[in-house]
Structure I
Amino acid sequence: MRNPIRRALLAMTLLGTMAMSGLPDPVDWVMVAKIREEGLQRSQVMEFESHMADVLGARLTLSQDMKRAQGWATAVMAKIGLVNVVSEPFMEYGTTWDNEYVSVHLLEPDYTPMVGYPLSHTPGSAGKQVAEAVIVDLQVKGDLDRFRGKLAGKAILSTPPAVIDMTPLVNGSQRRTDAELEALERIVIVPTRPAAPRTPRNPEVLSAVEKMNFFKAEGVAAVLQSESGWLGAVRGFARPGATADRWSRAGTLAAPVMIAITPEHYNRMYRIASHGIPVKVEFEVRNRIGEQVEQAVNILGEIPGSDLKGEVVMIGAHFDSWHASPNATDNASGVAVMLEAMRILKAVDAKPRRTIRIALWSGEEQGLWGSRSYVRKHFGDPRDPKVGVTKDYEKLSAYFNQDYGPGQYRGIYLQGNEFARARLTSWMAPFKDFGMTMVSNQSLGSTDHVAFDEVGLPGFQFLQDRIPGGGGHTNLDFLDTVVPEDLMKNAVVVASYAWHAAMSDERIPRKTLK
């Protein structure tokens, strides 16, 4: 290239690109080698994962099970050698709730043991109950009169027959293909659209809470439902209205017994009843409900920084889960990776410039309560003039998150933060042999990095492979679907990213807050 004008224009273009993307950081190859050796040859990630999935089990926010798990996590952090390990309250969450026993059986016209779990924050059955199961289709308020006075002592089939997706059984869940990754890496331009006109709720349509209250007032024996699309899977969350009344004891006791059933068992009962043939079921549910309102907590610990110790790099994952399984993939896998990343850094005697902080969130499954409360308290919210930002708002470099299952990292989402592209790309170089090669400008929602991103702080979620099996938010989420090598590699990547962010001369650039 001998044309000086062309050379000058190219230099200006490159400078402009670097200014827009942020300057790339050099890779600390010596530290990466130490991290890789420790994380791949002496990994403890599956010890963390197995203890959570096999021993601790389900971790519903503010359950006794969750308290036990959080006690274990604080002990692990202390053993690793983290400092400032705390259980930090973030809100009055309501009363504790734990399922202790559930048994559901079809008695007539043919005996079959069924698989089901109570919805969280519902009462128990006061012993073993036998009831006729009947179809009740409530859509609008006018439907209530058709069933009033006819449901006492009945087990209600309250949802339409479940539609079962056979695709996972036929094809399984395949890892991401090269073509899929290339598509994710392409720049996505989201056109600006006018806000959709607000559609007022039809006052005649019954809400889930109204239906539940009607069933309770009518004295039903139990409300049965199936909202799962997978064979063998129970999808059961919280009773309607639990969030609105902050998971209160009064709200729990005011609800009917509510049980989610696998689709094949539920659909069988529904088909039989629809033919006018009597269906009889037996069930027993024992739930332990707390007496007092308590605070839900997040668990945090640190590796202290040196000359920039007042600045922070954070890594994290949500510790809470639903209650029908150990939730090995969602999200014990993310917690295990983050604990292992901190263990690796301590094992290689890392001395970061910035403080590296791990956060194990609670309340994520109910709406990011733990992470959002933490961000608001410690960093503020520039969107809310009544809150503003704290002195620590400018001191956070970045937050890195794992959710979306236990699959191996294949890249990272920029969350629309083009200013961070060069830096996050440069730190990916040591892991091309892992298949981690993709940086996408796309954004993900519905997990804890959003709490940071929505207030203008750099919050990132790694892009992960899909894995065969798994059953997040169901009774099928067990350790058997986790691939150990994937978690080992993920922990190495997190440790390296946290290290480089903590050692960089500059904090990770921020995007413009809209």
Structure II
Amino acid sequence: MQFYDTMAGKKVSFESLSPNKVGIYVCGPTVYDYCHLGHARAYVAFDVIVKHLRYLGNEVTYVRNFTDIDDKIIARAAKVSRKPTELADQFIEEFHKDMDALKVARADVEPRVSQHVGPIILLVQKLIDKEMAYVTPSGNVYYAVRRFADYGKLSRRNPDDLRSGSRVAANPEKRDPIDFVLWKKAKPGEPKWESPWGEGRPGWHIECSAMSMEYLGTTFDIHGGGKDLVDSMHHENEIAQSQGANGPGTFAKHWIHNGFVQFNGEKMSKSLGNFFTIRELLGRHDPESLRYFLLTVHYRGPINFEVEAYCPSCGERLVERSGEEAGAETCPSCGAELEPDAMRKAARFSGLEEADARLEYVYETLSRIDEVLAVGKDPGGGAILSPADSMEERFREAMDNDFNTAAAIAGLSDTLKLANRLLDVPKEAPKDVRRRTLAAIRQGLDRVGGVLGLWQDDPSEYLVRHNNRLAEKMGLSPAEIEDKIRQRTQARKNKEFERADAIRQELLRLGVELRDGAGTTQWRIRPL
């Protein structure tokens, strides 16, 4: 297996420190608000990476932290008149709700900074003792960056360039402008702990060094996170702290970073107001659609999240305007005021709609396979048609090449086409070969889907949920559709075939397609 190591700047062959055992640490969220699409991108990516490592037979210890002490948390808590600890607890719970919906498994260890202040203090003291850090008269502790010879190796940035390019106001306490804080002196009303340097709280960077060492040791296999953690020097500072304390060659052996989410081509940023929370998106699309969408792009590359704006009043699509019209706040079609919150609710996401359609196709295929396999005898061993006979092998090849989920998913297309051909034209293959092939496809999709976190629901339950969601989007009542189907069924029993056909046509005009099976009628939405 190979993956791109940020430190090496190239793909490397992976060999864990201990045979078949992998330790991985991923920087978790700072919990002061609901998670946005950028969080989903990171944690879905590393969820799949961990699952694939386990699929290969490794015993994985996955550590992902919560930053529950931070300037942002303190500022937000003050703004809403709450205790920082209460605010952090709330958004840890909300994080879990979002990740559970996306089928992102809980990490093996989910440490909180507030519960690891003791180990953080010990690490800071060790850096002071080794003259890698210094205490200021006010009680702050800073890391002396110039004392660490390899600073900038991960980000490929020179300390001198950092200093000259710094826009941070001069801090007279620092020996060098690029030194960063390890321990902050407490301010009135802030969370604080006793330390050898006075009451205070940890800086941001030191927490991950201390917590990774606590659960994975001074040296472990993989450290991961978003590319922004390279740009912000967070991971650079972690290396400096950890190797400054424990020596060269310690800390993470490999580094993996996921790419940004772009909002219509622009890096997603809360400050620009161009983001959607996971919770907003899951209110309109099945969580699996969001997960599928994220996995159809390689984790290292940028992923473009297209948003189409529509007028909440007349439903007309709004196109981006320039010049004097750029700041217009009314719809050019109907003249209605364009209120931002209403526009957000009316927005559409083409990538998620495409994911909806693709998942429906796969789940319908699985449902049909299950119907065939539910009756009949086991055909025993024997031939399996291509490409079903090599589906998992090709999946593993894609995933072993830098966890390429996009290629892995695309590689399943021919197998799904084969399944539907065998379902549509049963006589295309001998009965036993057809049955063995369909069974192999069903089992294979279940196994590879377990790695991707896709197609794990009961197909019939998924399709009901999917159709109900589409019906509601179109203003249709699932209960009324079911009632119409019952009327049609009764009409057919009464041999009132013209009435039965009229009901079918009525539903079809509404976008509801019927499919008659053995004693049942299923329906699905086909948007007009």
Structure III
Amino acid sequence: MNIDHEKEEMAARLRGSLYEFTRFFTKYITNRDYIESKPVGRESHQISICRELSAMTRLEHPDENLLINVEPGSGKSLHICMWVAWCYTINPQCNFIYISYSQTLAAEQTAFIKLIMSSEMYGYLFNVHLSKDTKAKDHFATTEGGHVAAFGSEGAVTGRNAGLPGQKSFSGAVIIDDAHKPDEAHSDTLREKVIKNYEETIRQRPRGHNVPIVFVGQRVHEADLAAFFIEDRDTKKWRKIILRALDDAGNALYPEVHPKEYLLELQNKSPYVYAAQFDQNPNPAGGGLFRPEWFLELDKDPEMLATFVTIDSAETSKNYNDPTAMSFLGVYEIEVFGKKTGQLGLHWIDALEEWIDAKDLEDRVLDFWRECARHKTPPLIAAIEKKSTGVTLIASLNKLQGIKVMDVQRTAASGSKTSRYIEMQPYIASKCVTFTYNARHVQLCKKHMAKITANNTHRHDDLCDTLYDGVKIALIDKLLYRPESNDTGANDVMNAIAQQMRRQQQLRMNRYGN
């Protein structure tokens, strides 16, 4: 067999199968093997994705757009990039718009497409070449006049079109690959901005009857852009391919990356993340984030390593506003059958929820602090959210001896309220937050936490805010105590903080006694 014949045979085989094209060029471009999914009792998601994308190219579903919901880590972006490069082997004049939640991320994907298409093997097999004028990674062109351009889902998509008008064959598409950044999806403003941008600009970018929009990504919220398509609120028709991480028989979609055991643990410890991103079915509106059974009640207080107070002060004393909430919390090392595990727990020692006049706030906080100071392990710090009445409270308490005040500031970097609660959920689901059996505040706190929802339909979240600050300080950032580690620099810093706090603790013990 001569070389030209071998070349044509190979080109025909790859041009005829997106799956084979993806397997070949993944290895050729990345020098890594293509990990083939071989799930038990169900079809490989890679074959499903390739089949659906191929059907779009062959116009097997006229007048329909394509939605694919699939878990993170599934290789969806790899397959989308390979699909774009594959389409140019069939029609070098295609026009694609590639959209992701940030223009930078979209540009990274178009740069990968460019890498495939500019490779020596690609040009050799298919005789498709990029224009020499192409410099940018977020926009490039073929010598036949085809274009690929990258955009962010929140910004205006202008100056570029997808596909070609008046074509009877496939000539390109609009691709939306992860429209929402997961940690921003719980902001109504940011989420709705993406949907509005789709309606006002993205939907108008296809320039032909046979130019589809392809959406691929995980679910991140019950009211995300995928929901807009799934619930048939769009003016366009959508073909919906929902690939759940675990099917009804409990078989994992991609066991080579996310085995069944991992998914079941995630489902148990981070149920909201699992429901949205892996099961493709975000919790229904009003669904509670925290189950009462996740909070264990211990027979007695554990041996505390350190204690502290968290405070969320109200805007006013009126009962239609959130009340002021205060929590007394202790960090301890969890023991199993009398042996320490090295895992930290947070004990909710006491809590208060009251509507308090601003003029009485400082006195009530000091009363609560005095009560906490009588505990055998008095509090080291008072963490107070720096807002409204909290600003005044911080200023007042900073003037007093024996109280170490920590400012808690909410910024854009700290995420939305819901994203903070979801960050806390795995710690509570893992039963790392405990009470002492039959303590006076147990039912108050459990009922409060059971009402906290992912879409902010709950009325008050003051106590939840104080618990989040406690989990953040003690379990996430480990600011009060950190188990032995090899990071000596970090331990030196922790020891210095602890020394300072112990001195202040001794002052309080001398003042209030044990």
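When mean count of other Cβ atoms within 10 Å over residues 335-342 is calculated for each of structures I, II, III, structure I comes out greatest. A value of -11500 was computed for helix-only ellipticity at 222 nm (-39500 (n - 2.57) for each DSSP H run of 4 or more, over all residues; to 500); which of I, II, III is the source structure? This figure was derived from III. Could you figure out which one of I, II, III the value 28.4 for mean projected area of the Cα convex hull in nm² was computed from? Computing mean projected area of the Cα convex hull in nm² on every structure in I, II, III gives 28.4 only for I.
Each value in this text was obtained by applying a stated rule to the coordinates, not by laboratory testing. If you're wondering where the values come from, they're calculated on a predicted model, not measured in any experiment. Cβ atoms are built from the backbone, for glycine too; each structure is taken alone.
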